[in-house]
Structure 1
Amino acid sequence: RTSPGSRPASPTSFAFNAPPGATDVRVPGEWNGFDLGTAPELREGGAQGQLVATVDLPPGLHAYKITYRYGGELAWVLDPAEGRRKYVDGIENSAVKVPDCRLPALSVASSQVARAAAGEGAFEARLAYRDGIEGAGPDADAFEAMLQDQDGDARPLAAQEISVDERGDVRIDVRGLDDGKYRITLRGATRSGRVGEPLRLVFWVEAEPFSWEDALIYMVVTDRYRDGDPALNAPATLGADPRGDWAGGDLEGLRRSIEDGTLDALGVRAIWLTPFQENPAGAYPASDGVHQVTGYHGYWPIKAREVDPRLGGAEALRALVAEAHRHGIRVLQDFVVNHVHEAHEYVASHPGWFRTGCVCGTDGCDWTSHALDCMFAGYLPDVNHTVPEANAAFVADAVYWLDEFDLDGLRVDAVKHVEEIATRNLAAEVREAFEPAGTRYFLMGETAMGWNDCAPPCNDENYGTIAKYIGPQGLDGQFDFVLYHGVSYRTFAWGDRGMLHAAYWVEDGQNRWPEGAIMTPYIGSHDTARFATLADYRGQDAAHGRDVPTRQWSDTAEAPASSDVYARVRLAMAWLLGLPGAPLLYYGDEYGEWGGVDPNNRSLWRAEDELTPDERETLDFVRQLGAARQGVPALRRGAYVNLTATEDTLVFGRRLAGGRSAVVALTRAATAQRISVEVADALGLPAGAALTDALGGGAETVSATGMLSMTIPPGGAVILAP
């Protein structure tokens, strides 16, 4: 609906399931200044008893609330069916995104991927056309349709691969595809010359359709991984401590580790790259206020859409992603939404988008009450997502990175330090832009919490704070901080909590996280001391106090001298890679890299020929675990079931239908453990089923009474599966 000189308005529908007894249900919004008296009333007529109203709105993001009267009181509520949010005058509202009604639009009616054999992949889709409001009709000859293959090369769809009927509806049938990731981008067109927004159909051709539960995520601090292009290496930064300076790792180095099969051998299916946006030159104060460090880690961006040249620039990132996709590996970008560096281009051009003056942890600016507005450091302005333009810019930047470099998802940094609008609007845009053909883009978050050593409900805040950002309108999952602090190092590194404790807290978490959440358990990351060092300095004598791994700059931890440390690493890895979710493998942990907290946990990755015998043994074992996780579907997709536990021994199952369940057993005991567990009812494994140890041990058979017996080697593990 248009008039001369006006912006086109689209009839926009609102629907709401009002609570019983509610009256006078209305939808005030920006379009009427949130005036209740002129707000449209929602009336009967919607599906399943919903109340509905229609408002003519121009293109853009419009804030609104739902109001109703109940028991004499007026309630203003957010729309539970709408994921987007928008602040107006500091108040959070629901928001509806209205397209330009003059443009044609395509939507997916159906799509499917088939693969008869390698090189015989096929993609079919049916798309529905919606004409622009002018009613000009479709111009089939002007439709755009481009196919991008797994190498990043693009071509127009051939005539036999696409057809457009007289209504503008589209049929796509592409065949002869090799394994890998593909994207078809289409734009509809009208006879009046208007071209629609792009519709992206992203799909993978694979022998087994991928779920994010299949992912073993390998985290890389790019500058500290592998030097693939020495020509990029810069001289030492003036004033910077060498431990906090650029070390020469780059995107090409990681690409080579993908190409040569280093990551395949570990069973890696996804890579999490620390931020690769350009960071500042020069050194800045570390958290102690004494030492100087650089932005080698990537978390101090100064550019919105440029790859840091010290990592290789845009072409190196494209080459890495293409190589990863050829190996069936997804690539996740670490996306910083909480802050930027003071030299960021947005700070100069839009200073009103940022909050400054309150530094986290200083007097009057504690981490809790100022979680949303404090600065991580005095040179890191805090992004104010209550400013609509700021939030829109960061969301648009995320979509740019995913689109331009064919990435597969995001790790969202410091989630609890930004308004929830940041993850909600990000999720809405990513789902809309990249998932119409059904390929899931993974959105994982970091919400740092702890664990309390007490009975329920004392961990409700820890669970609840992490969980509130997960769901259909938010993130797919988060890092399991509760399990890390409750079990990972207490049971497996320090050893002062037993396997019964581990069994309880794994199961407790399974019952606490939202349905469908894909959590990421871990035993180490760039924000923790290395697991091997925690296992080494566990308080066993005066020289190995637990405080040593927390030292950053002086009297820091040394390399482990005991083989027992690496045995603890291996046992922890057997537990980790048997858990549900998408577990994290921090670079170097595959061989037991050592070091205390930052900067000592970010030493350069070492190739196999640089490892000690203990480290090589650990690497070989983790490779076995990675192969087992990829080769045994139950380890990736089966439901978690505790079978039995003692202080030193834990046996759990991963139940999968069709007699495909697996059993994971591990012990800290110094002698072999013979254990029997019931598996017929617990796991659906029938009598007579033969199970083989994926770690190279012998086979076991389910007895006539549904029992499974196994021998766990001293301080070791077995993984039994059909």
Structure 2
Amino acid sequence: MYKRFCIIYLFLLCGFTHLIKAQQTDRSILLNGVTQIPFPTNGSMVSGFYIGNNDPTIIAAINVEGFGIKLNAITTSRLGKGKIIVFGSPAYFSLPMLGNHQVGILIKNVVEWSKGDDKDKLEIGLIGAEKPGIEAFFNAYKIRQIKKFKIGKRTKIIFLDQDLEDKLEREKLENFIRSGGTLVFGSPYNEILKVKSGAHELKINQLLMKAGIFNANILIKQTKENNNLILSNFPYYLHPNTLFPYLSDTAITDISYEEKLYAVNTTIDLIFKANMLNSPILKEIRTMFNLSDSIRYPSKLHPISIATGKEKLAYILEGKFNQLKLGTDTFVKAPGYHVFPGEVDKDVKRITEEITIPVKIGIQGLWEPKSVFYRPQSTGFYVPAGEKVKITIADELIGQRLKAQIGVHNNDLMHKDELTRLGFDLTREFELNTTEKVIFSPYGGLLSIKVADTSALKFIKLTVSGAVKSPYFKLGETTEDEWKAQIKGHKAPWAELSSEKVSLIIPSNRILKLDHPQQLMQFWDKVLDADADLAIVSRERKYKERIIVDDQVAFGFMFTDQDRIVVPEESCDWMLNENILLTKGSWGHFHELGHRHQFWGIDFDGLGEVTVNLFSMYVYDQVLKKGIYSADNISSREVVFKRIKKYLNNKPTFEKWKDDPFTALCMYIQLIENFGWKPIKEVNKVYRNLPLSNYPKSQQEKIDFWFINISKATKTNLSSFFDVWKLPISNEAKREVANLRVWLPVEFSSGLMGFK
């Protein structure tokens, strides 16, 4: 095995030899006489670049402070007969930077590098903003401002410092380069992001990526420690010809989180985005990692191990090759789609139907994605894998930037040690920017229409052609007779049970024996109402909470995100059984819904798995009428007292309190048992009405804020109570409630706990 690897490795290194020589030539010419390249002195920030094939050469890099990585800051490449050099800032093309001796040498070297063996006097073209001092700097050359993108025949070099959104202009520039011209590009992100905030991808990247370069939407500031570019000792991840040899010998699990997230993963993504399946770099990667031609697809019966770093990387790369093979414009079925998410039989009728979808969007005041967020609206249709489905909308909806999404399972599972389903994002998304749009997915999935949370739409009318109907129950609209007679039998692999408050997305085989979805969804509405009451939000939901069943849950047994809850299939045994829910409840599902209602910005560290359980307790108490002693860990007053006693008699500390969520919950149980739910609700009301700008900032401020408000809500001084529990309270906070009567629960004041 070792001998075979050495042969492959040497073969690849030989393939890199000519590249290394070209890179050394570029560096030797461009850095001739240059020992230091400073940051721009006019306050401009510097953008970074990723490299997507073996052609580019790193000239200089930049340290990204706070992220633990470096990025390319100056890079060269080839395209056809021409050359490209990119700079992280166009400030290097004008004064005052041209007046810097080292920068001046570098820019003059750029011209010499561009000329090569050409002895003719060349013309320099300028596109974009005025570049003060450049004409005087290049007084030996003719300089011309290019207008209306009319490139002169004698123009050999073009300095560009703006994006090119016009496709025709990009094509003209590409022809110029491929014919032997040189593009000197300065990233315009510094100027763009002064007027446009948030995500913005340059259209010029479509051209640069053909040369293996991508300008990232990231800006790096100059600091006292970070005031020069890096000219040597570049880290392995900045270039594919060092990245993959490194990864072939180093487990991806041994790479730092920052390097993996911001450098390695991004570079790999770019490589597969920028290159064709038969490109040299992808051939080299396939050979280096001995990858099969098709991806292995796991199942519950036949899981795939990805426990080691090398296994993870191999499977990641297999997935990338598979995605590239499937393409974005072909109608094929992915390997393993029939296992998960599932198959639609050929004899199931594909239909054309006009539907009207009520839109539920807005801000509920909970833990929500940052606006603008596109929230999915259910259609009741399923798109079979590898088949075309057409969406038709009216002209007036085009400006709404609606999106069609196929599928609901978008979690990456590559951090797992074993896969029981395909470990990638299985969803596909299409912008509905024309009146007719053909959509498709190699995996298939439920069809939803995504609407921006800023939209004023109340309804969407559209026509779906080529999809199949899925089992879709809507409380208040679908009758149980309709459900049993027809809807339950729709032959799509996934079903949805929905009310105005919550949506359950489940495998269709799980609803075959469900005859009374109305009562089930009414129960879940009561749970959501209880959560709303405790969280002090309206029972009338702006949008539906979504609980999605998955064959393999990405995190833990269940997990909650800003837009969904994901649960395992086996939990359907409780989630869909009204009798079990009424008699035993389902702590896990109630717990995850609780996460959706927590006060994430105000709760202090350590409360993430504590205050969430207040919502589970509240549901058990108010909906199931089973009181506050409900979970196994807090099943009775005696069990709670035992936990408290154990904590207090074993050198209690705040750190220990934070590390044991159910012990910490016991503190809240004492308050609820003695004062009821009313004080908790009163504090939550204060939290709910607090403007974001007034949120307590430090951890101590957050602890004090909870202490002061719960003391006022109970009309007692809880200083001694908090002291016993070892929660640190500031003297200032204690003074604020000093006029209230001191309170301790009887079990503390009477010495029942036996602590000192």
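Figure out for me which of the structures 1, 2 the number -5500 belongs to, where helix-only ellipticity at 222 nm (-39500 (n - 2.57) for each DSSP H run of 4 or more, over all residues; to 500) was derived from the coordinates. The read-out comes from structure 1. Looking across 1, 2, the calculation of distance in nm of label points 7 Å out along Cα→Cβ at positions 210 and 538 that yields 3.6 traces back to 1.
Largest in FRET efficiency 1/(1 + (r/R0)^6) of positions 90 and 378 (r between Cβ atoms, R0 = 30 Å, to 0.05) among the labelled structures 1, 2 is structure 1.
In this comparison of 1, 2, the computed figure 2, 12, 18, 19, 19, 16, 10, 4, 1, 0 for P(r) over Cα pairs in 10 Å bins from 0, in percent is attributed to 2. When distance in nm of label points 7 Å out along Cα→Cβ at positions 434 and 450 is computed for each of 1, 2, the one that comes out at 2.1 is 2.
Computing distance in nm of label points 7 Å out along Cα→Cβ at positions 194 and 682 across structures 1, 2 gives 6.3 for structure 1.
Every number here is computed from the coordinates shown, using simple stated rules; none is lab data. Just so we're clear, the structure is a prediction, and the values are computed from it rather than from any experiment. Cβ atoms are built from the backbone, for glycine too; each structure is taken alone.
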